[in-house]
Structure I
Amino acid sequence: MLINACAGKDSPAYWVENLRHPDPATRVLAAQALGETRDSTVVPVLLSTLKDPDRAVRVAAVRALGRIGPGARAAAPILREMLAGKDEGLRDEASRSLEKIAAANRK
């Protein structure tokens, strides 16, 4: 459960910067916070985070894309590619995020 991921910081730039932090837990928090912003301008940086060496950071980025919803439509092709990946957990998260993006488009 995400509780106050933004920690009082409402600037996406703050969290984008923290996606480069050496601590994976900080990068996870940054990805979560960016998803909470629901700001489609952060989609490209979240997409680049899908290459993070830490699995938890990648999962957080996938979830954040789903949280953004229709503004993350540009992420759909990459999320669909993830459906064929070896990591079942990431496949499941990608599927959920794709559903959220598509569901938001149907409303």
Structure II
Amino acid sequence: MSITLYHYLILAAILFCIGIYGILTSKHAVRVLMSIEIAFAGVSINLVAFSNYITPGTLAGQIFTLFIMTVSAAEAGVALAIIFNIYKNFRTVDIDKIDLMKR
């Protein structure tokens, strides 16, 4: 049994759905950040799988995945800095309890 495009797409869909579920249901800021990273991993698997199976020999999917990883690392750094500042000011990282910016 060989691994086909279908297997990669199922894995990517599962990772993306887990990430979206975590984003929508979690109240903890760090969990939301980790869920975003999981969703990005699902998208990256899709890009590499389509690049490999539709146009073999090209590196378009891998290059886009490198861009996603770069943006993801920058997003994680900025988000963690924001989360640390929120914790320093409010002593919580519960998203529902932080409503100062709504006013």
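One table, with the values for the structure above:
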| read-out | value |
| --- | --- |
| Structure responsible for -19500, with helix-only ellipticity at 222 nm (-39500 (n - 2.57) for each DSSP H run of 4 or more, over all residues; to 500) calculated and labels I, II on offer | I |
| Structure (I, II) behind the derived value 52, 24, 22 of Cα extents along the principal axes in Å | II |
| Computed 61 for percent of Cα pairs over 13 Å apart, for residues 31-86 alone - originating structure among I, II | II |
| Comparison of I, II - label where mean count of other Cβ atoms within 10 Å over residues 23-30 is highest | I |
| Value 26, calculated as relative contact order in percent (Cα under 8 Å, 6 or more apart), assigned to which of I, II | II |
| FRET efficiency 1/(1 + (r/R0)^6) of positions 55 and 79 (r between Cβ atoms, R0 = 41 Å, to 0.05) from the coordinates reads 0.75; which among I, II | II |
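Rule-based calculations on the coordinates, nothing more; no lab input. All of these numbers come straight from a predicted model, not from anything done at the bench. Cβ atoms are built from the backbone, for glycine too; each structure is taken alone.
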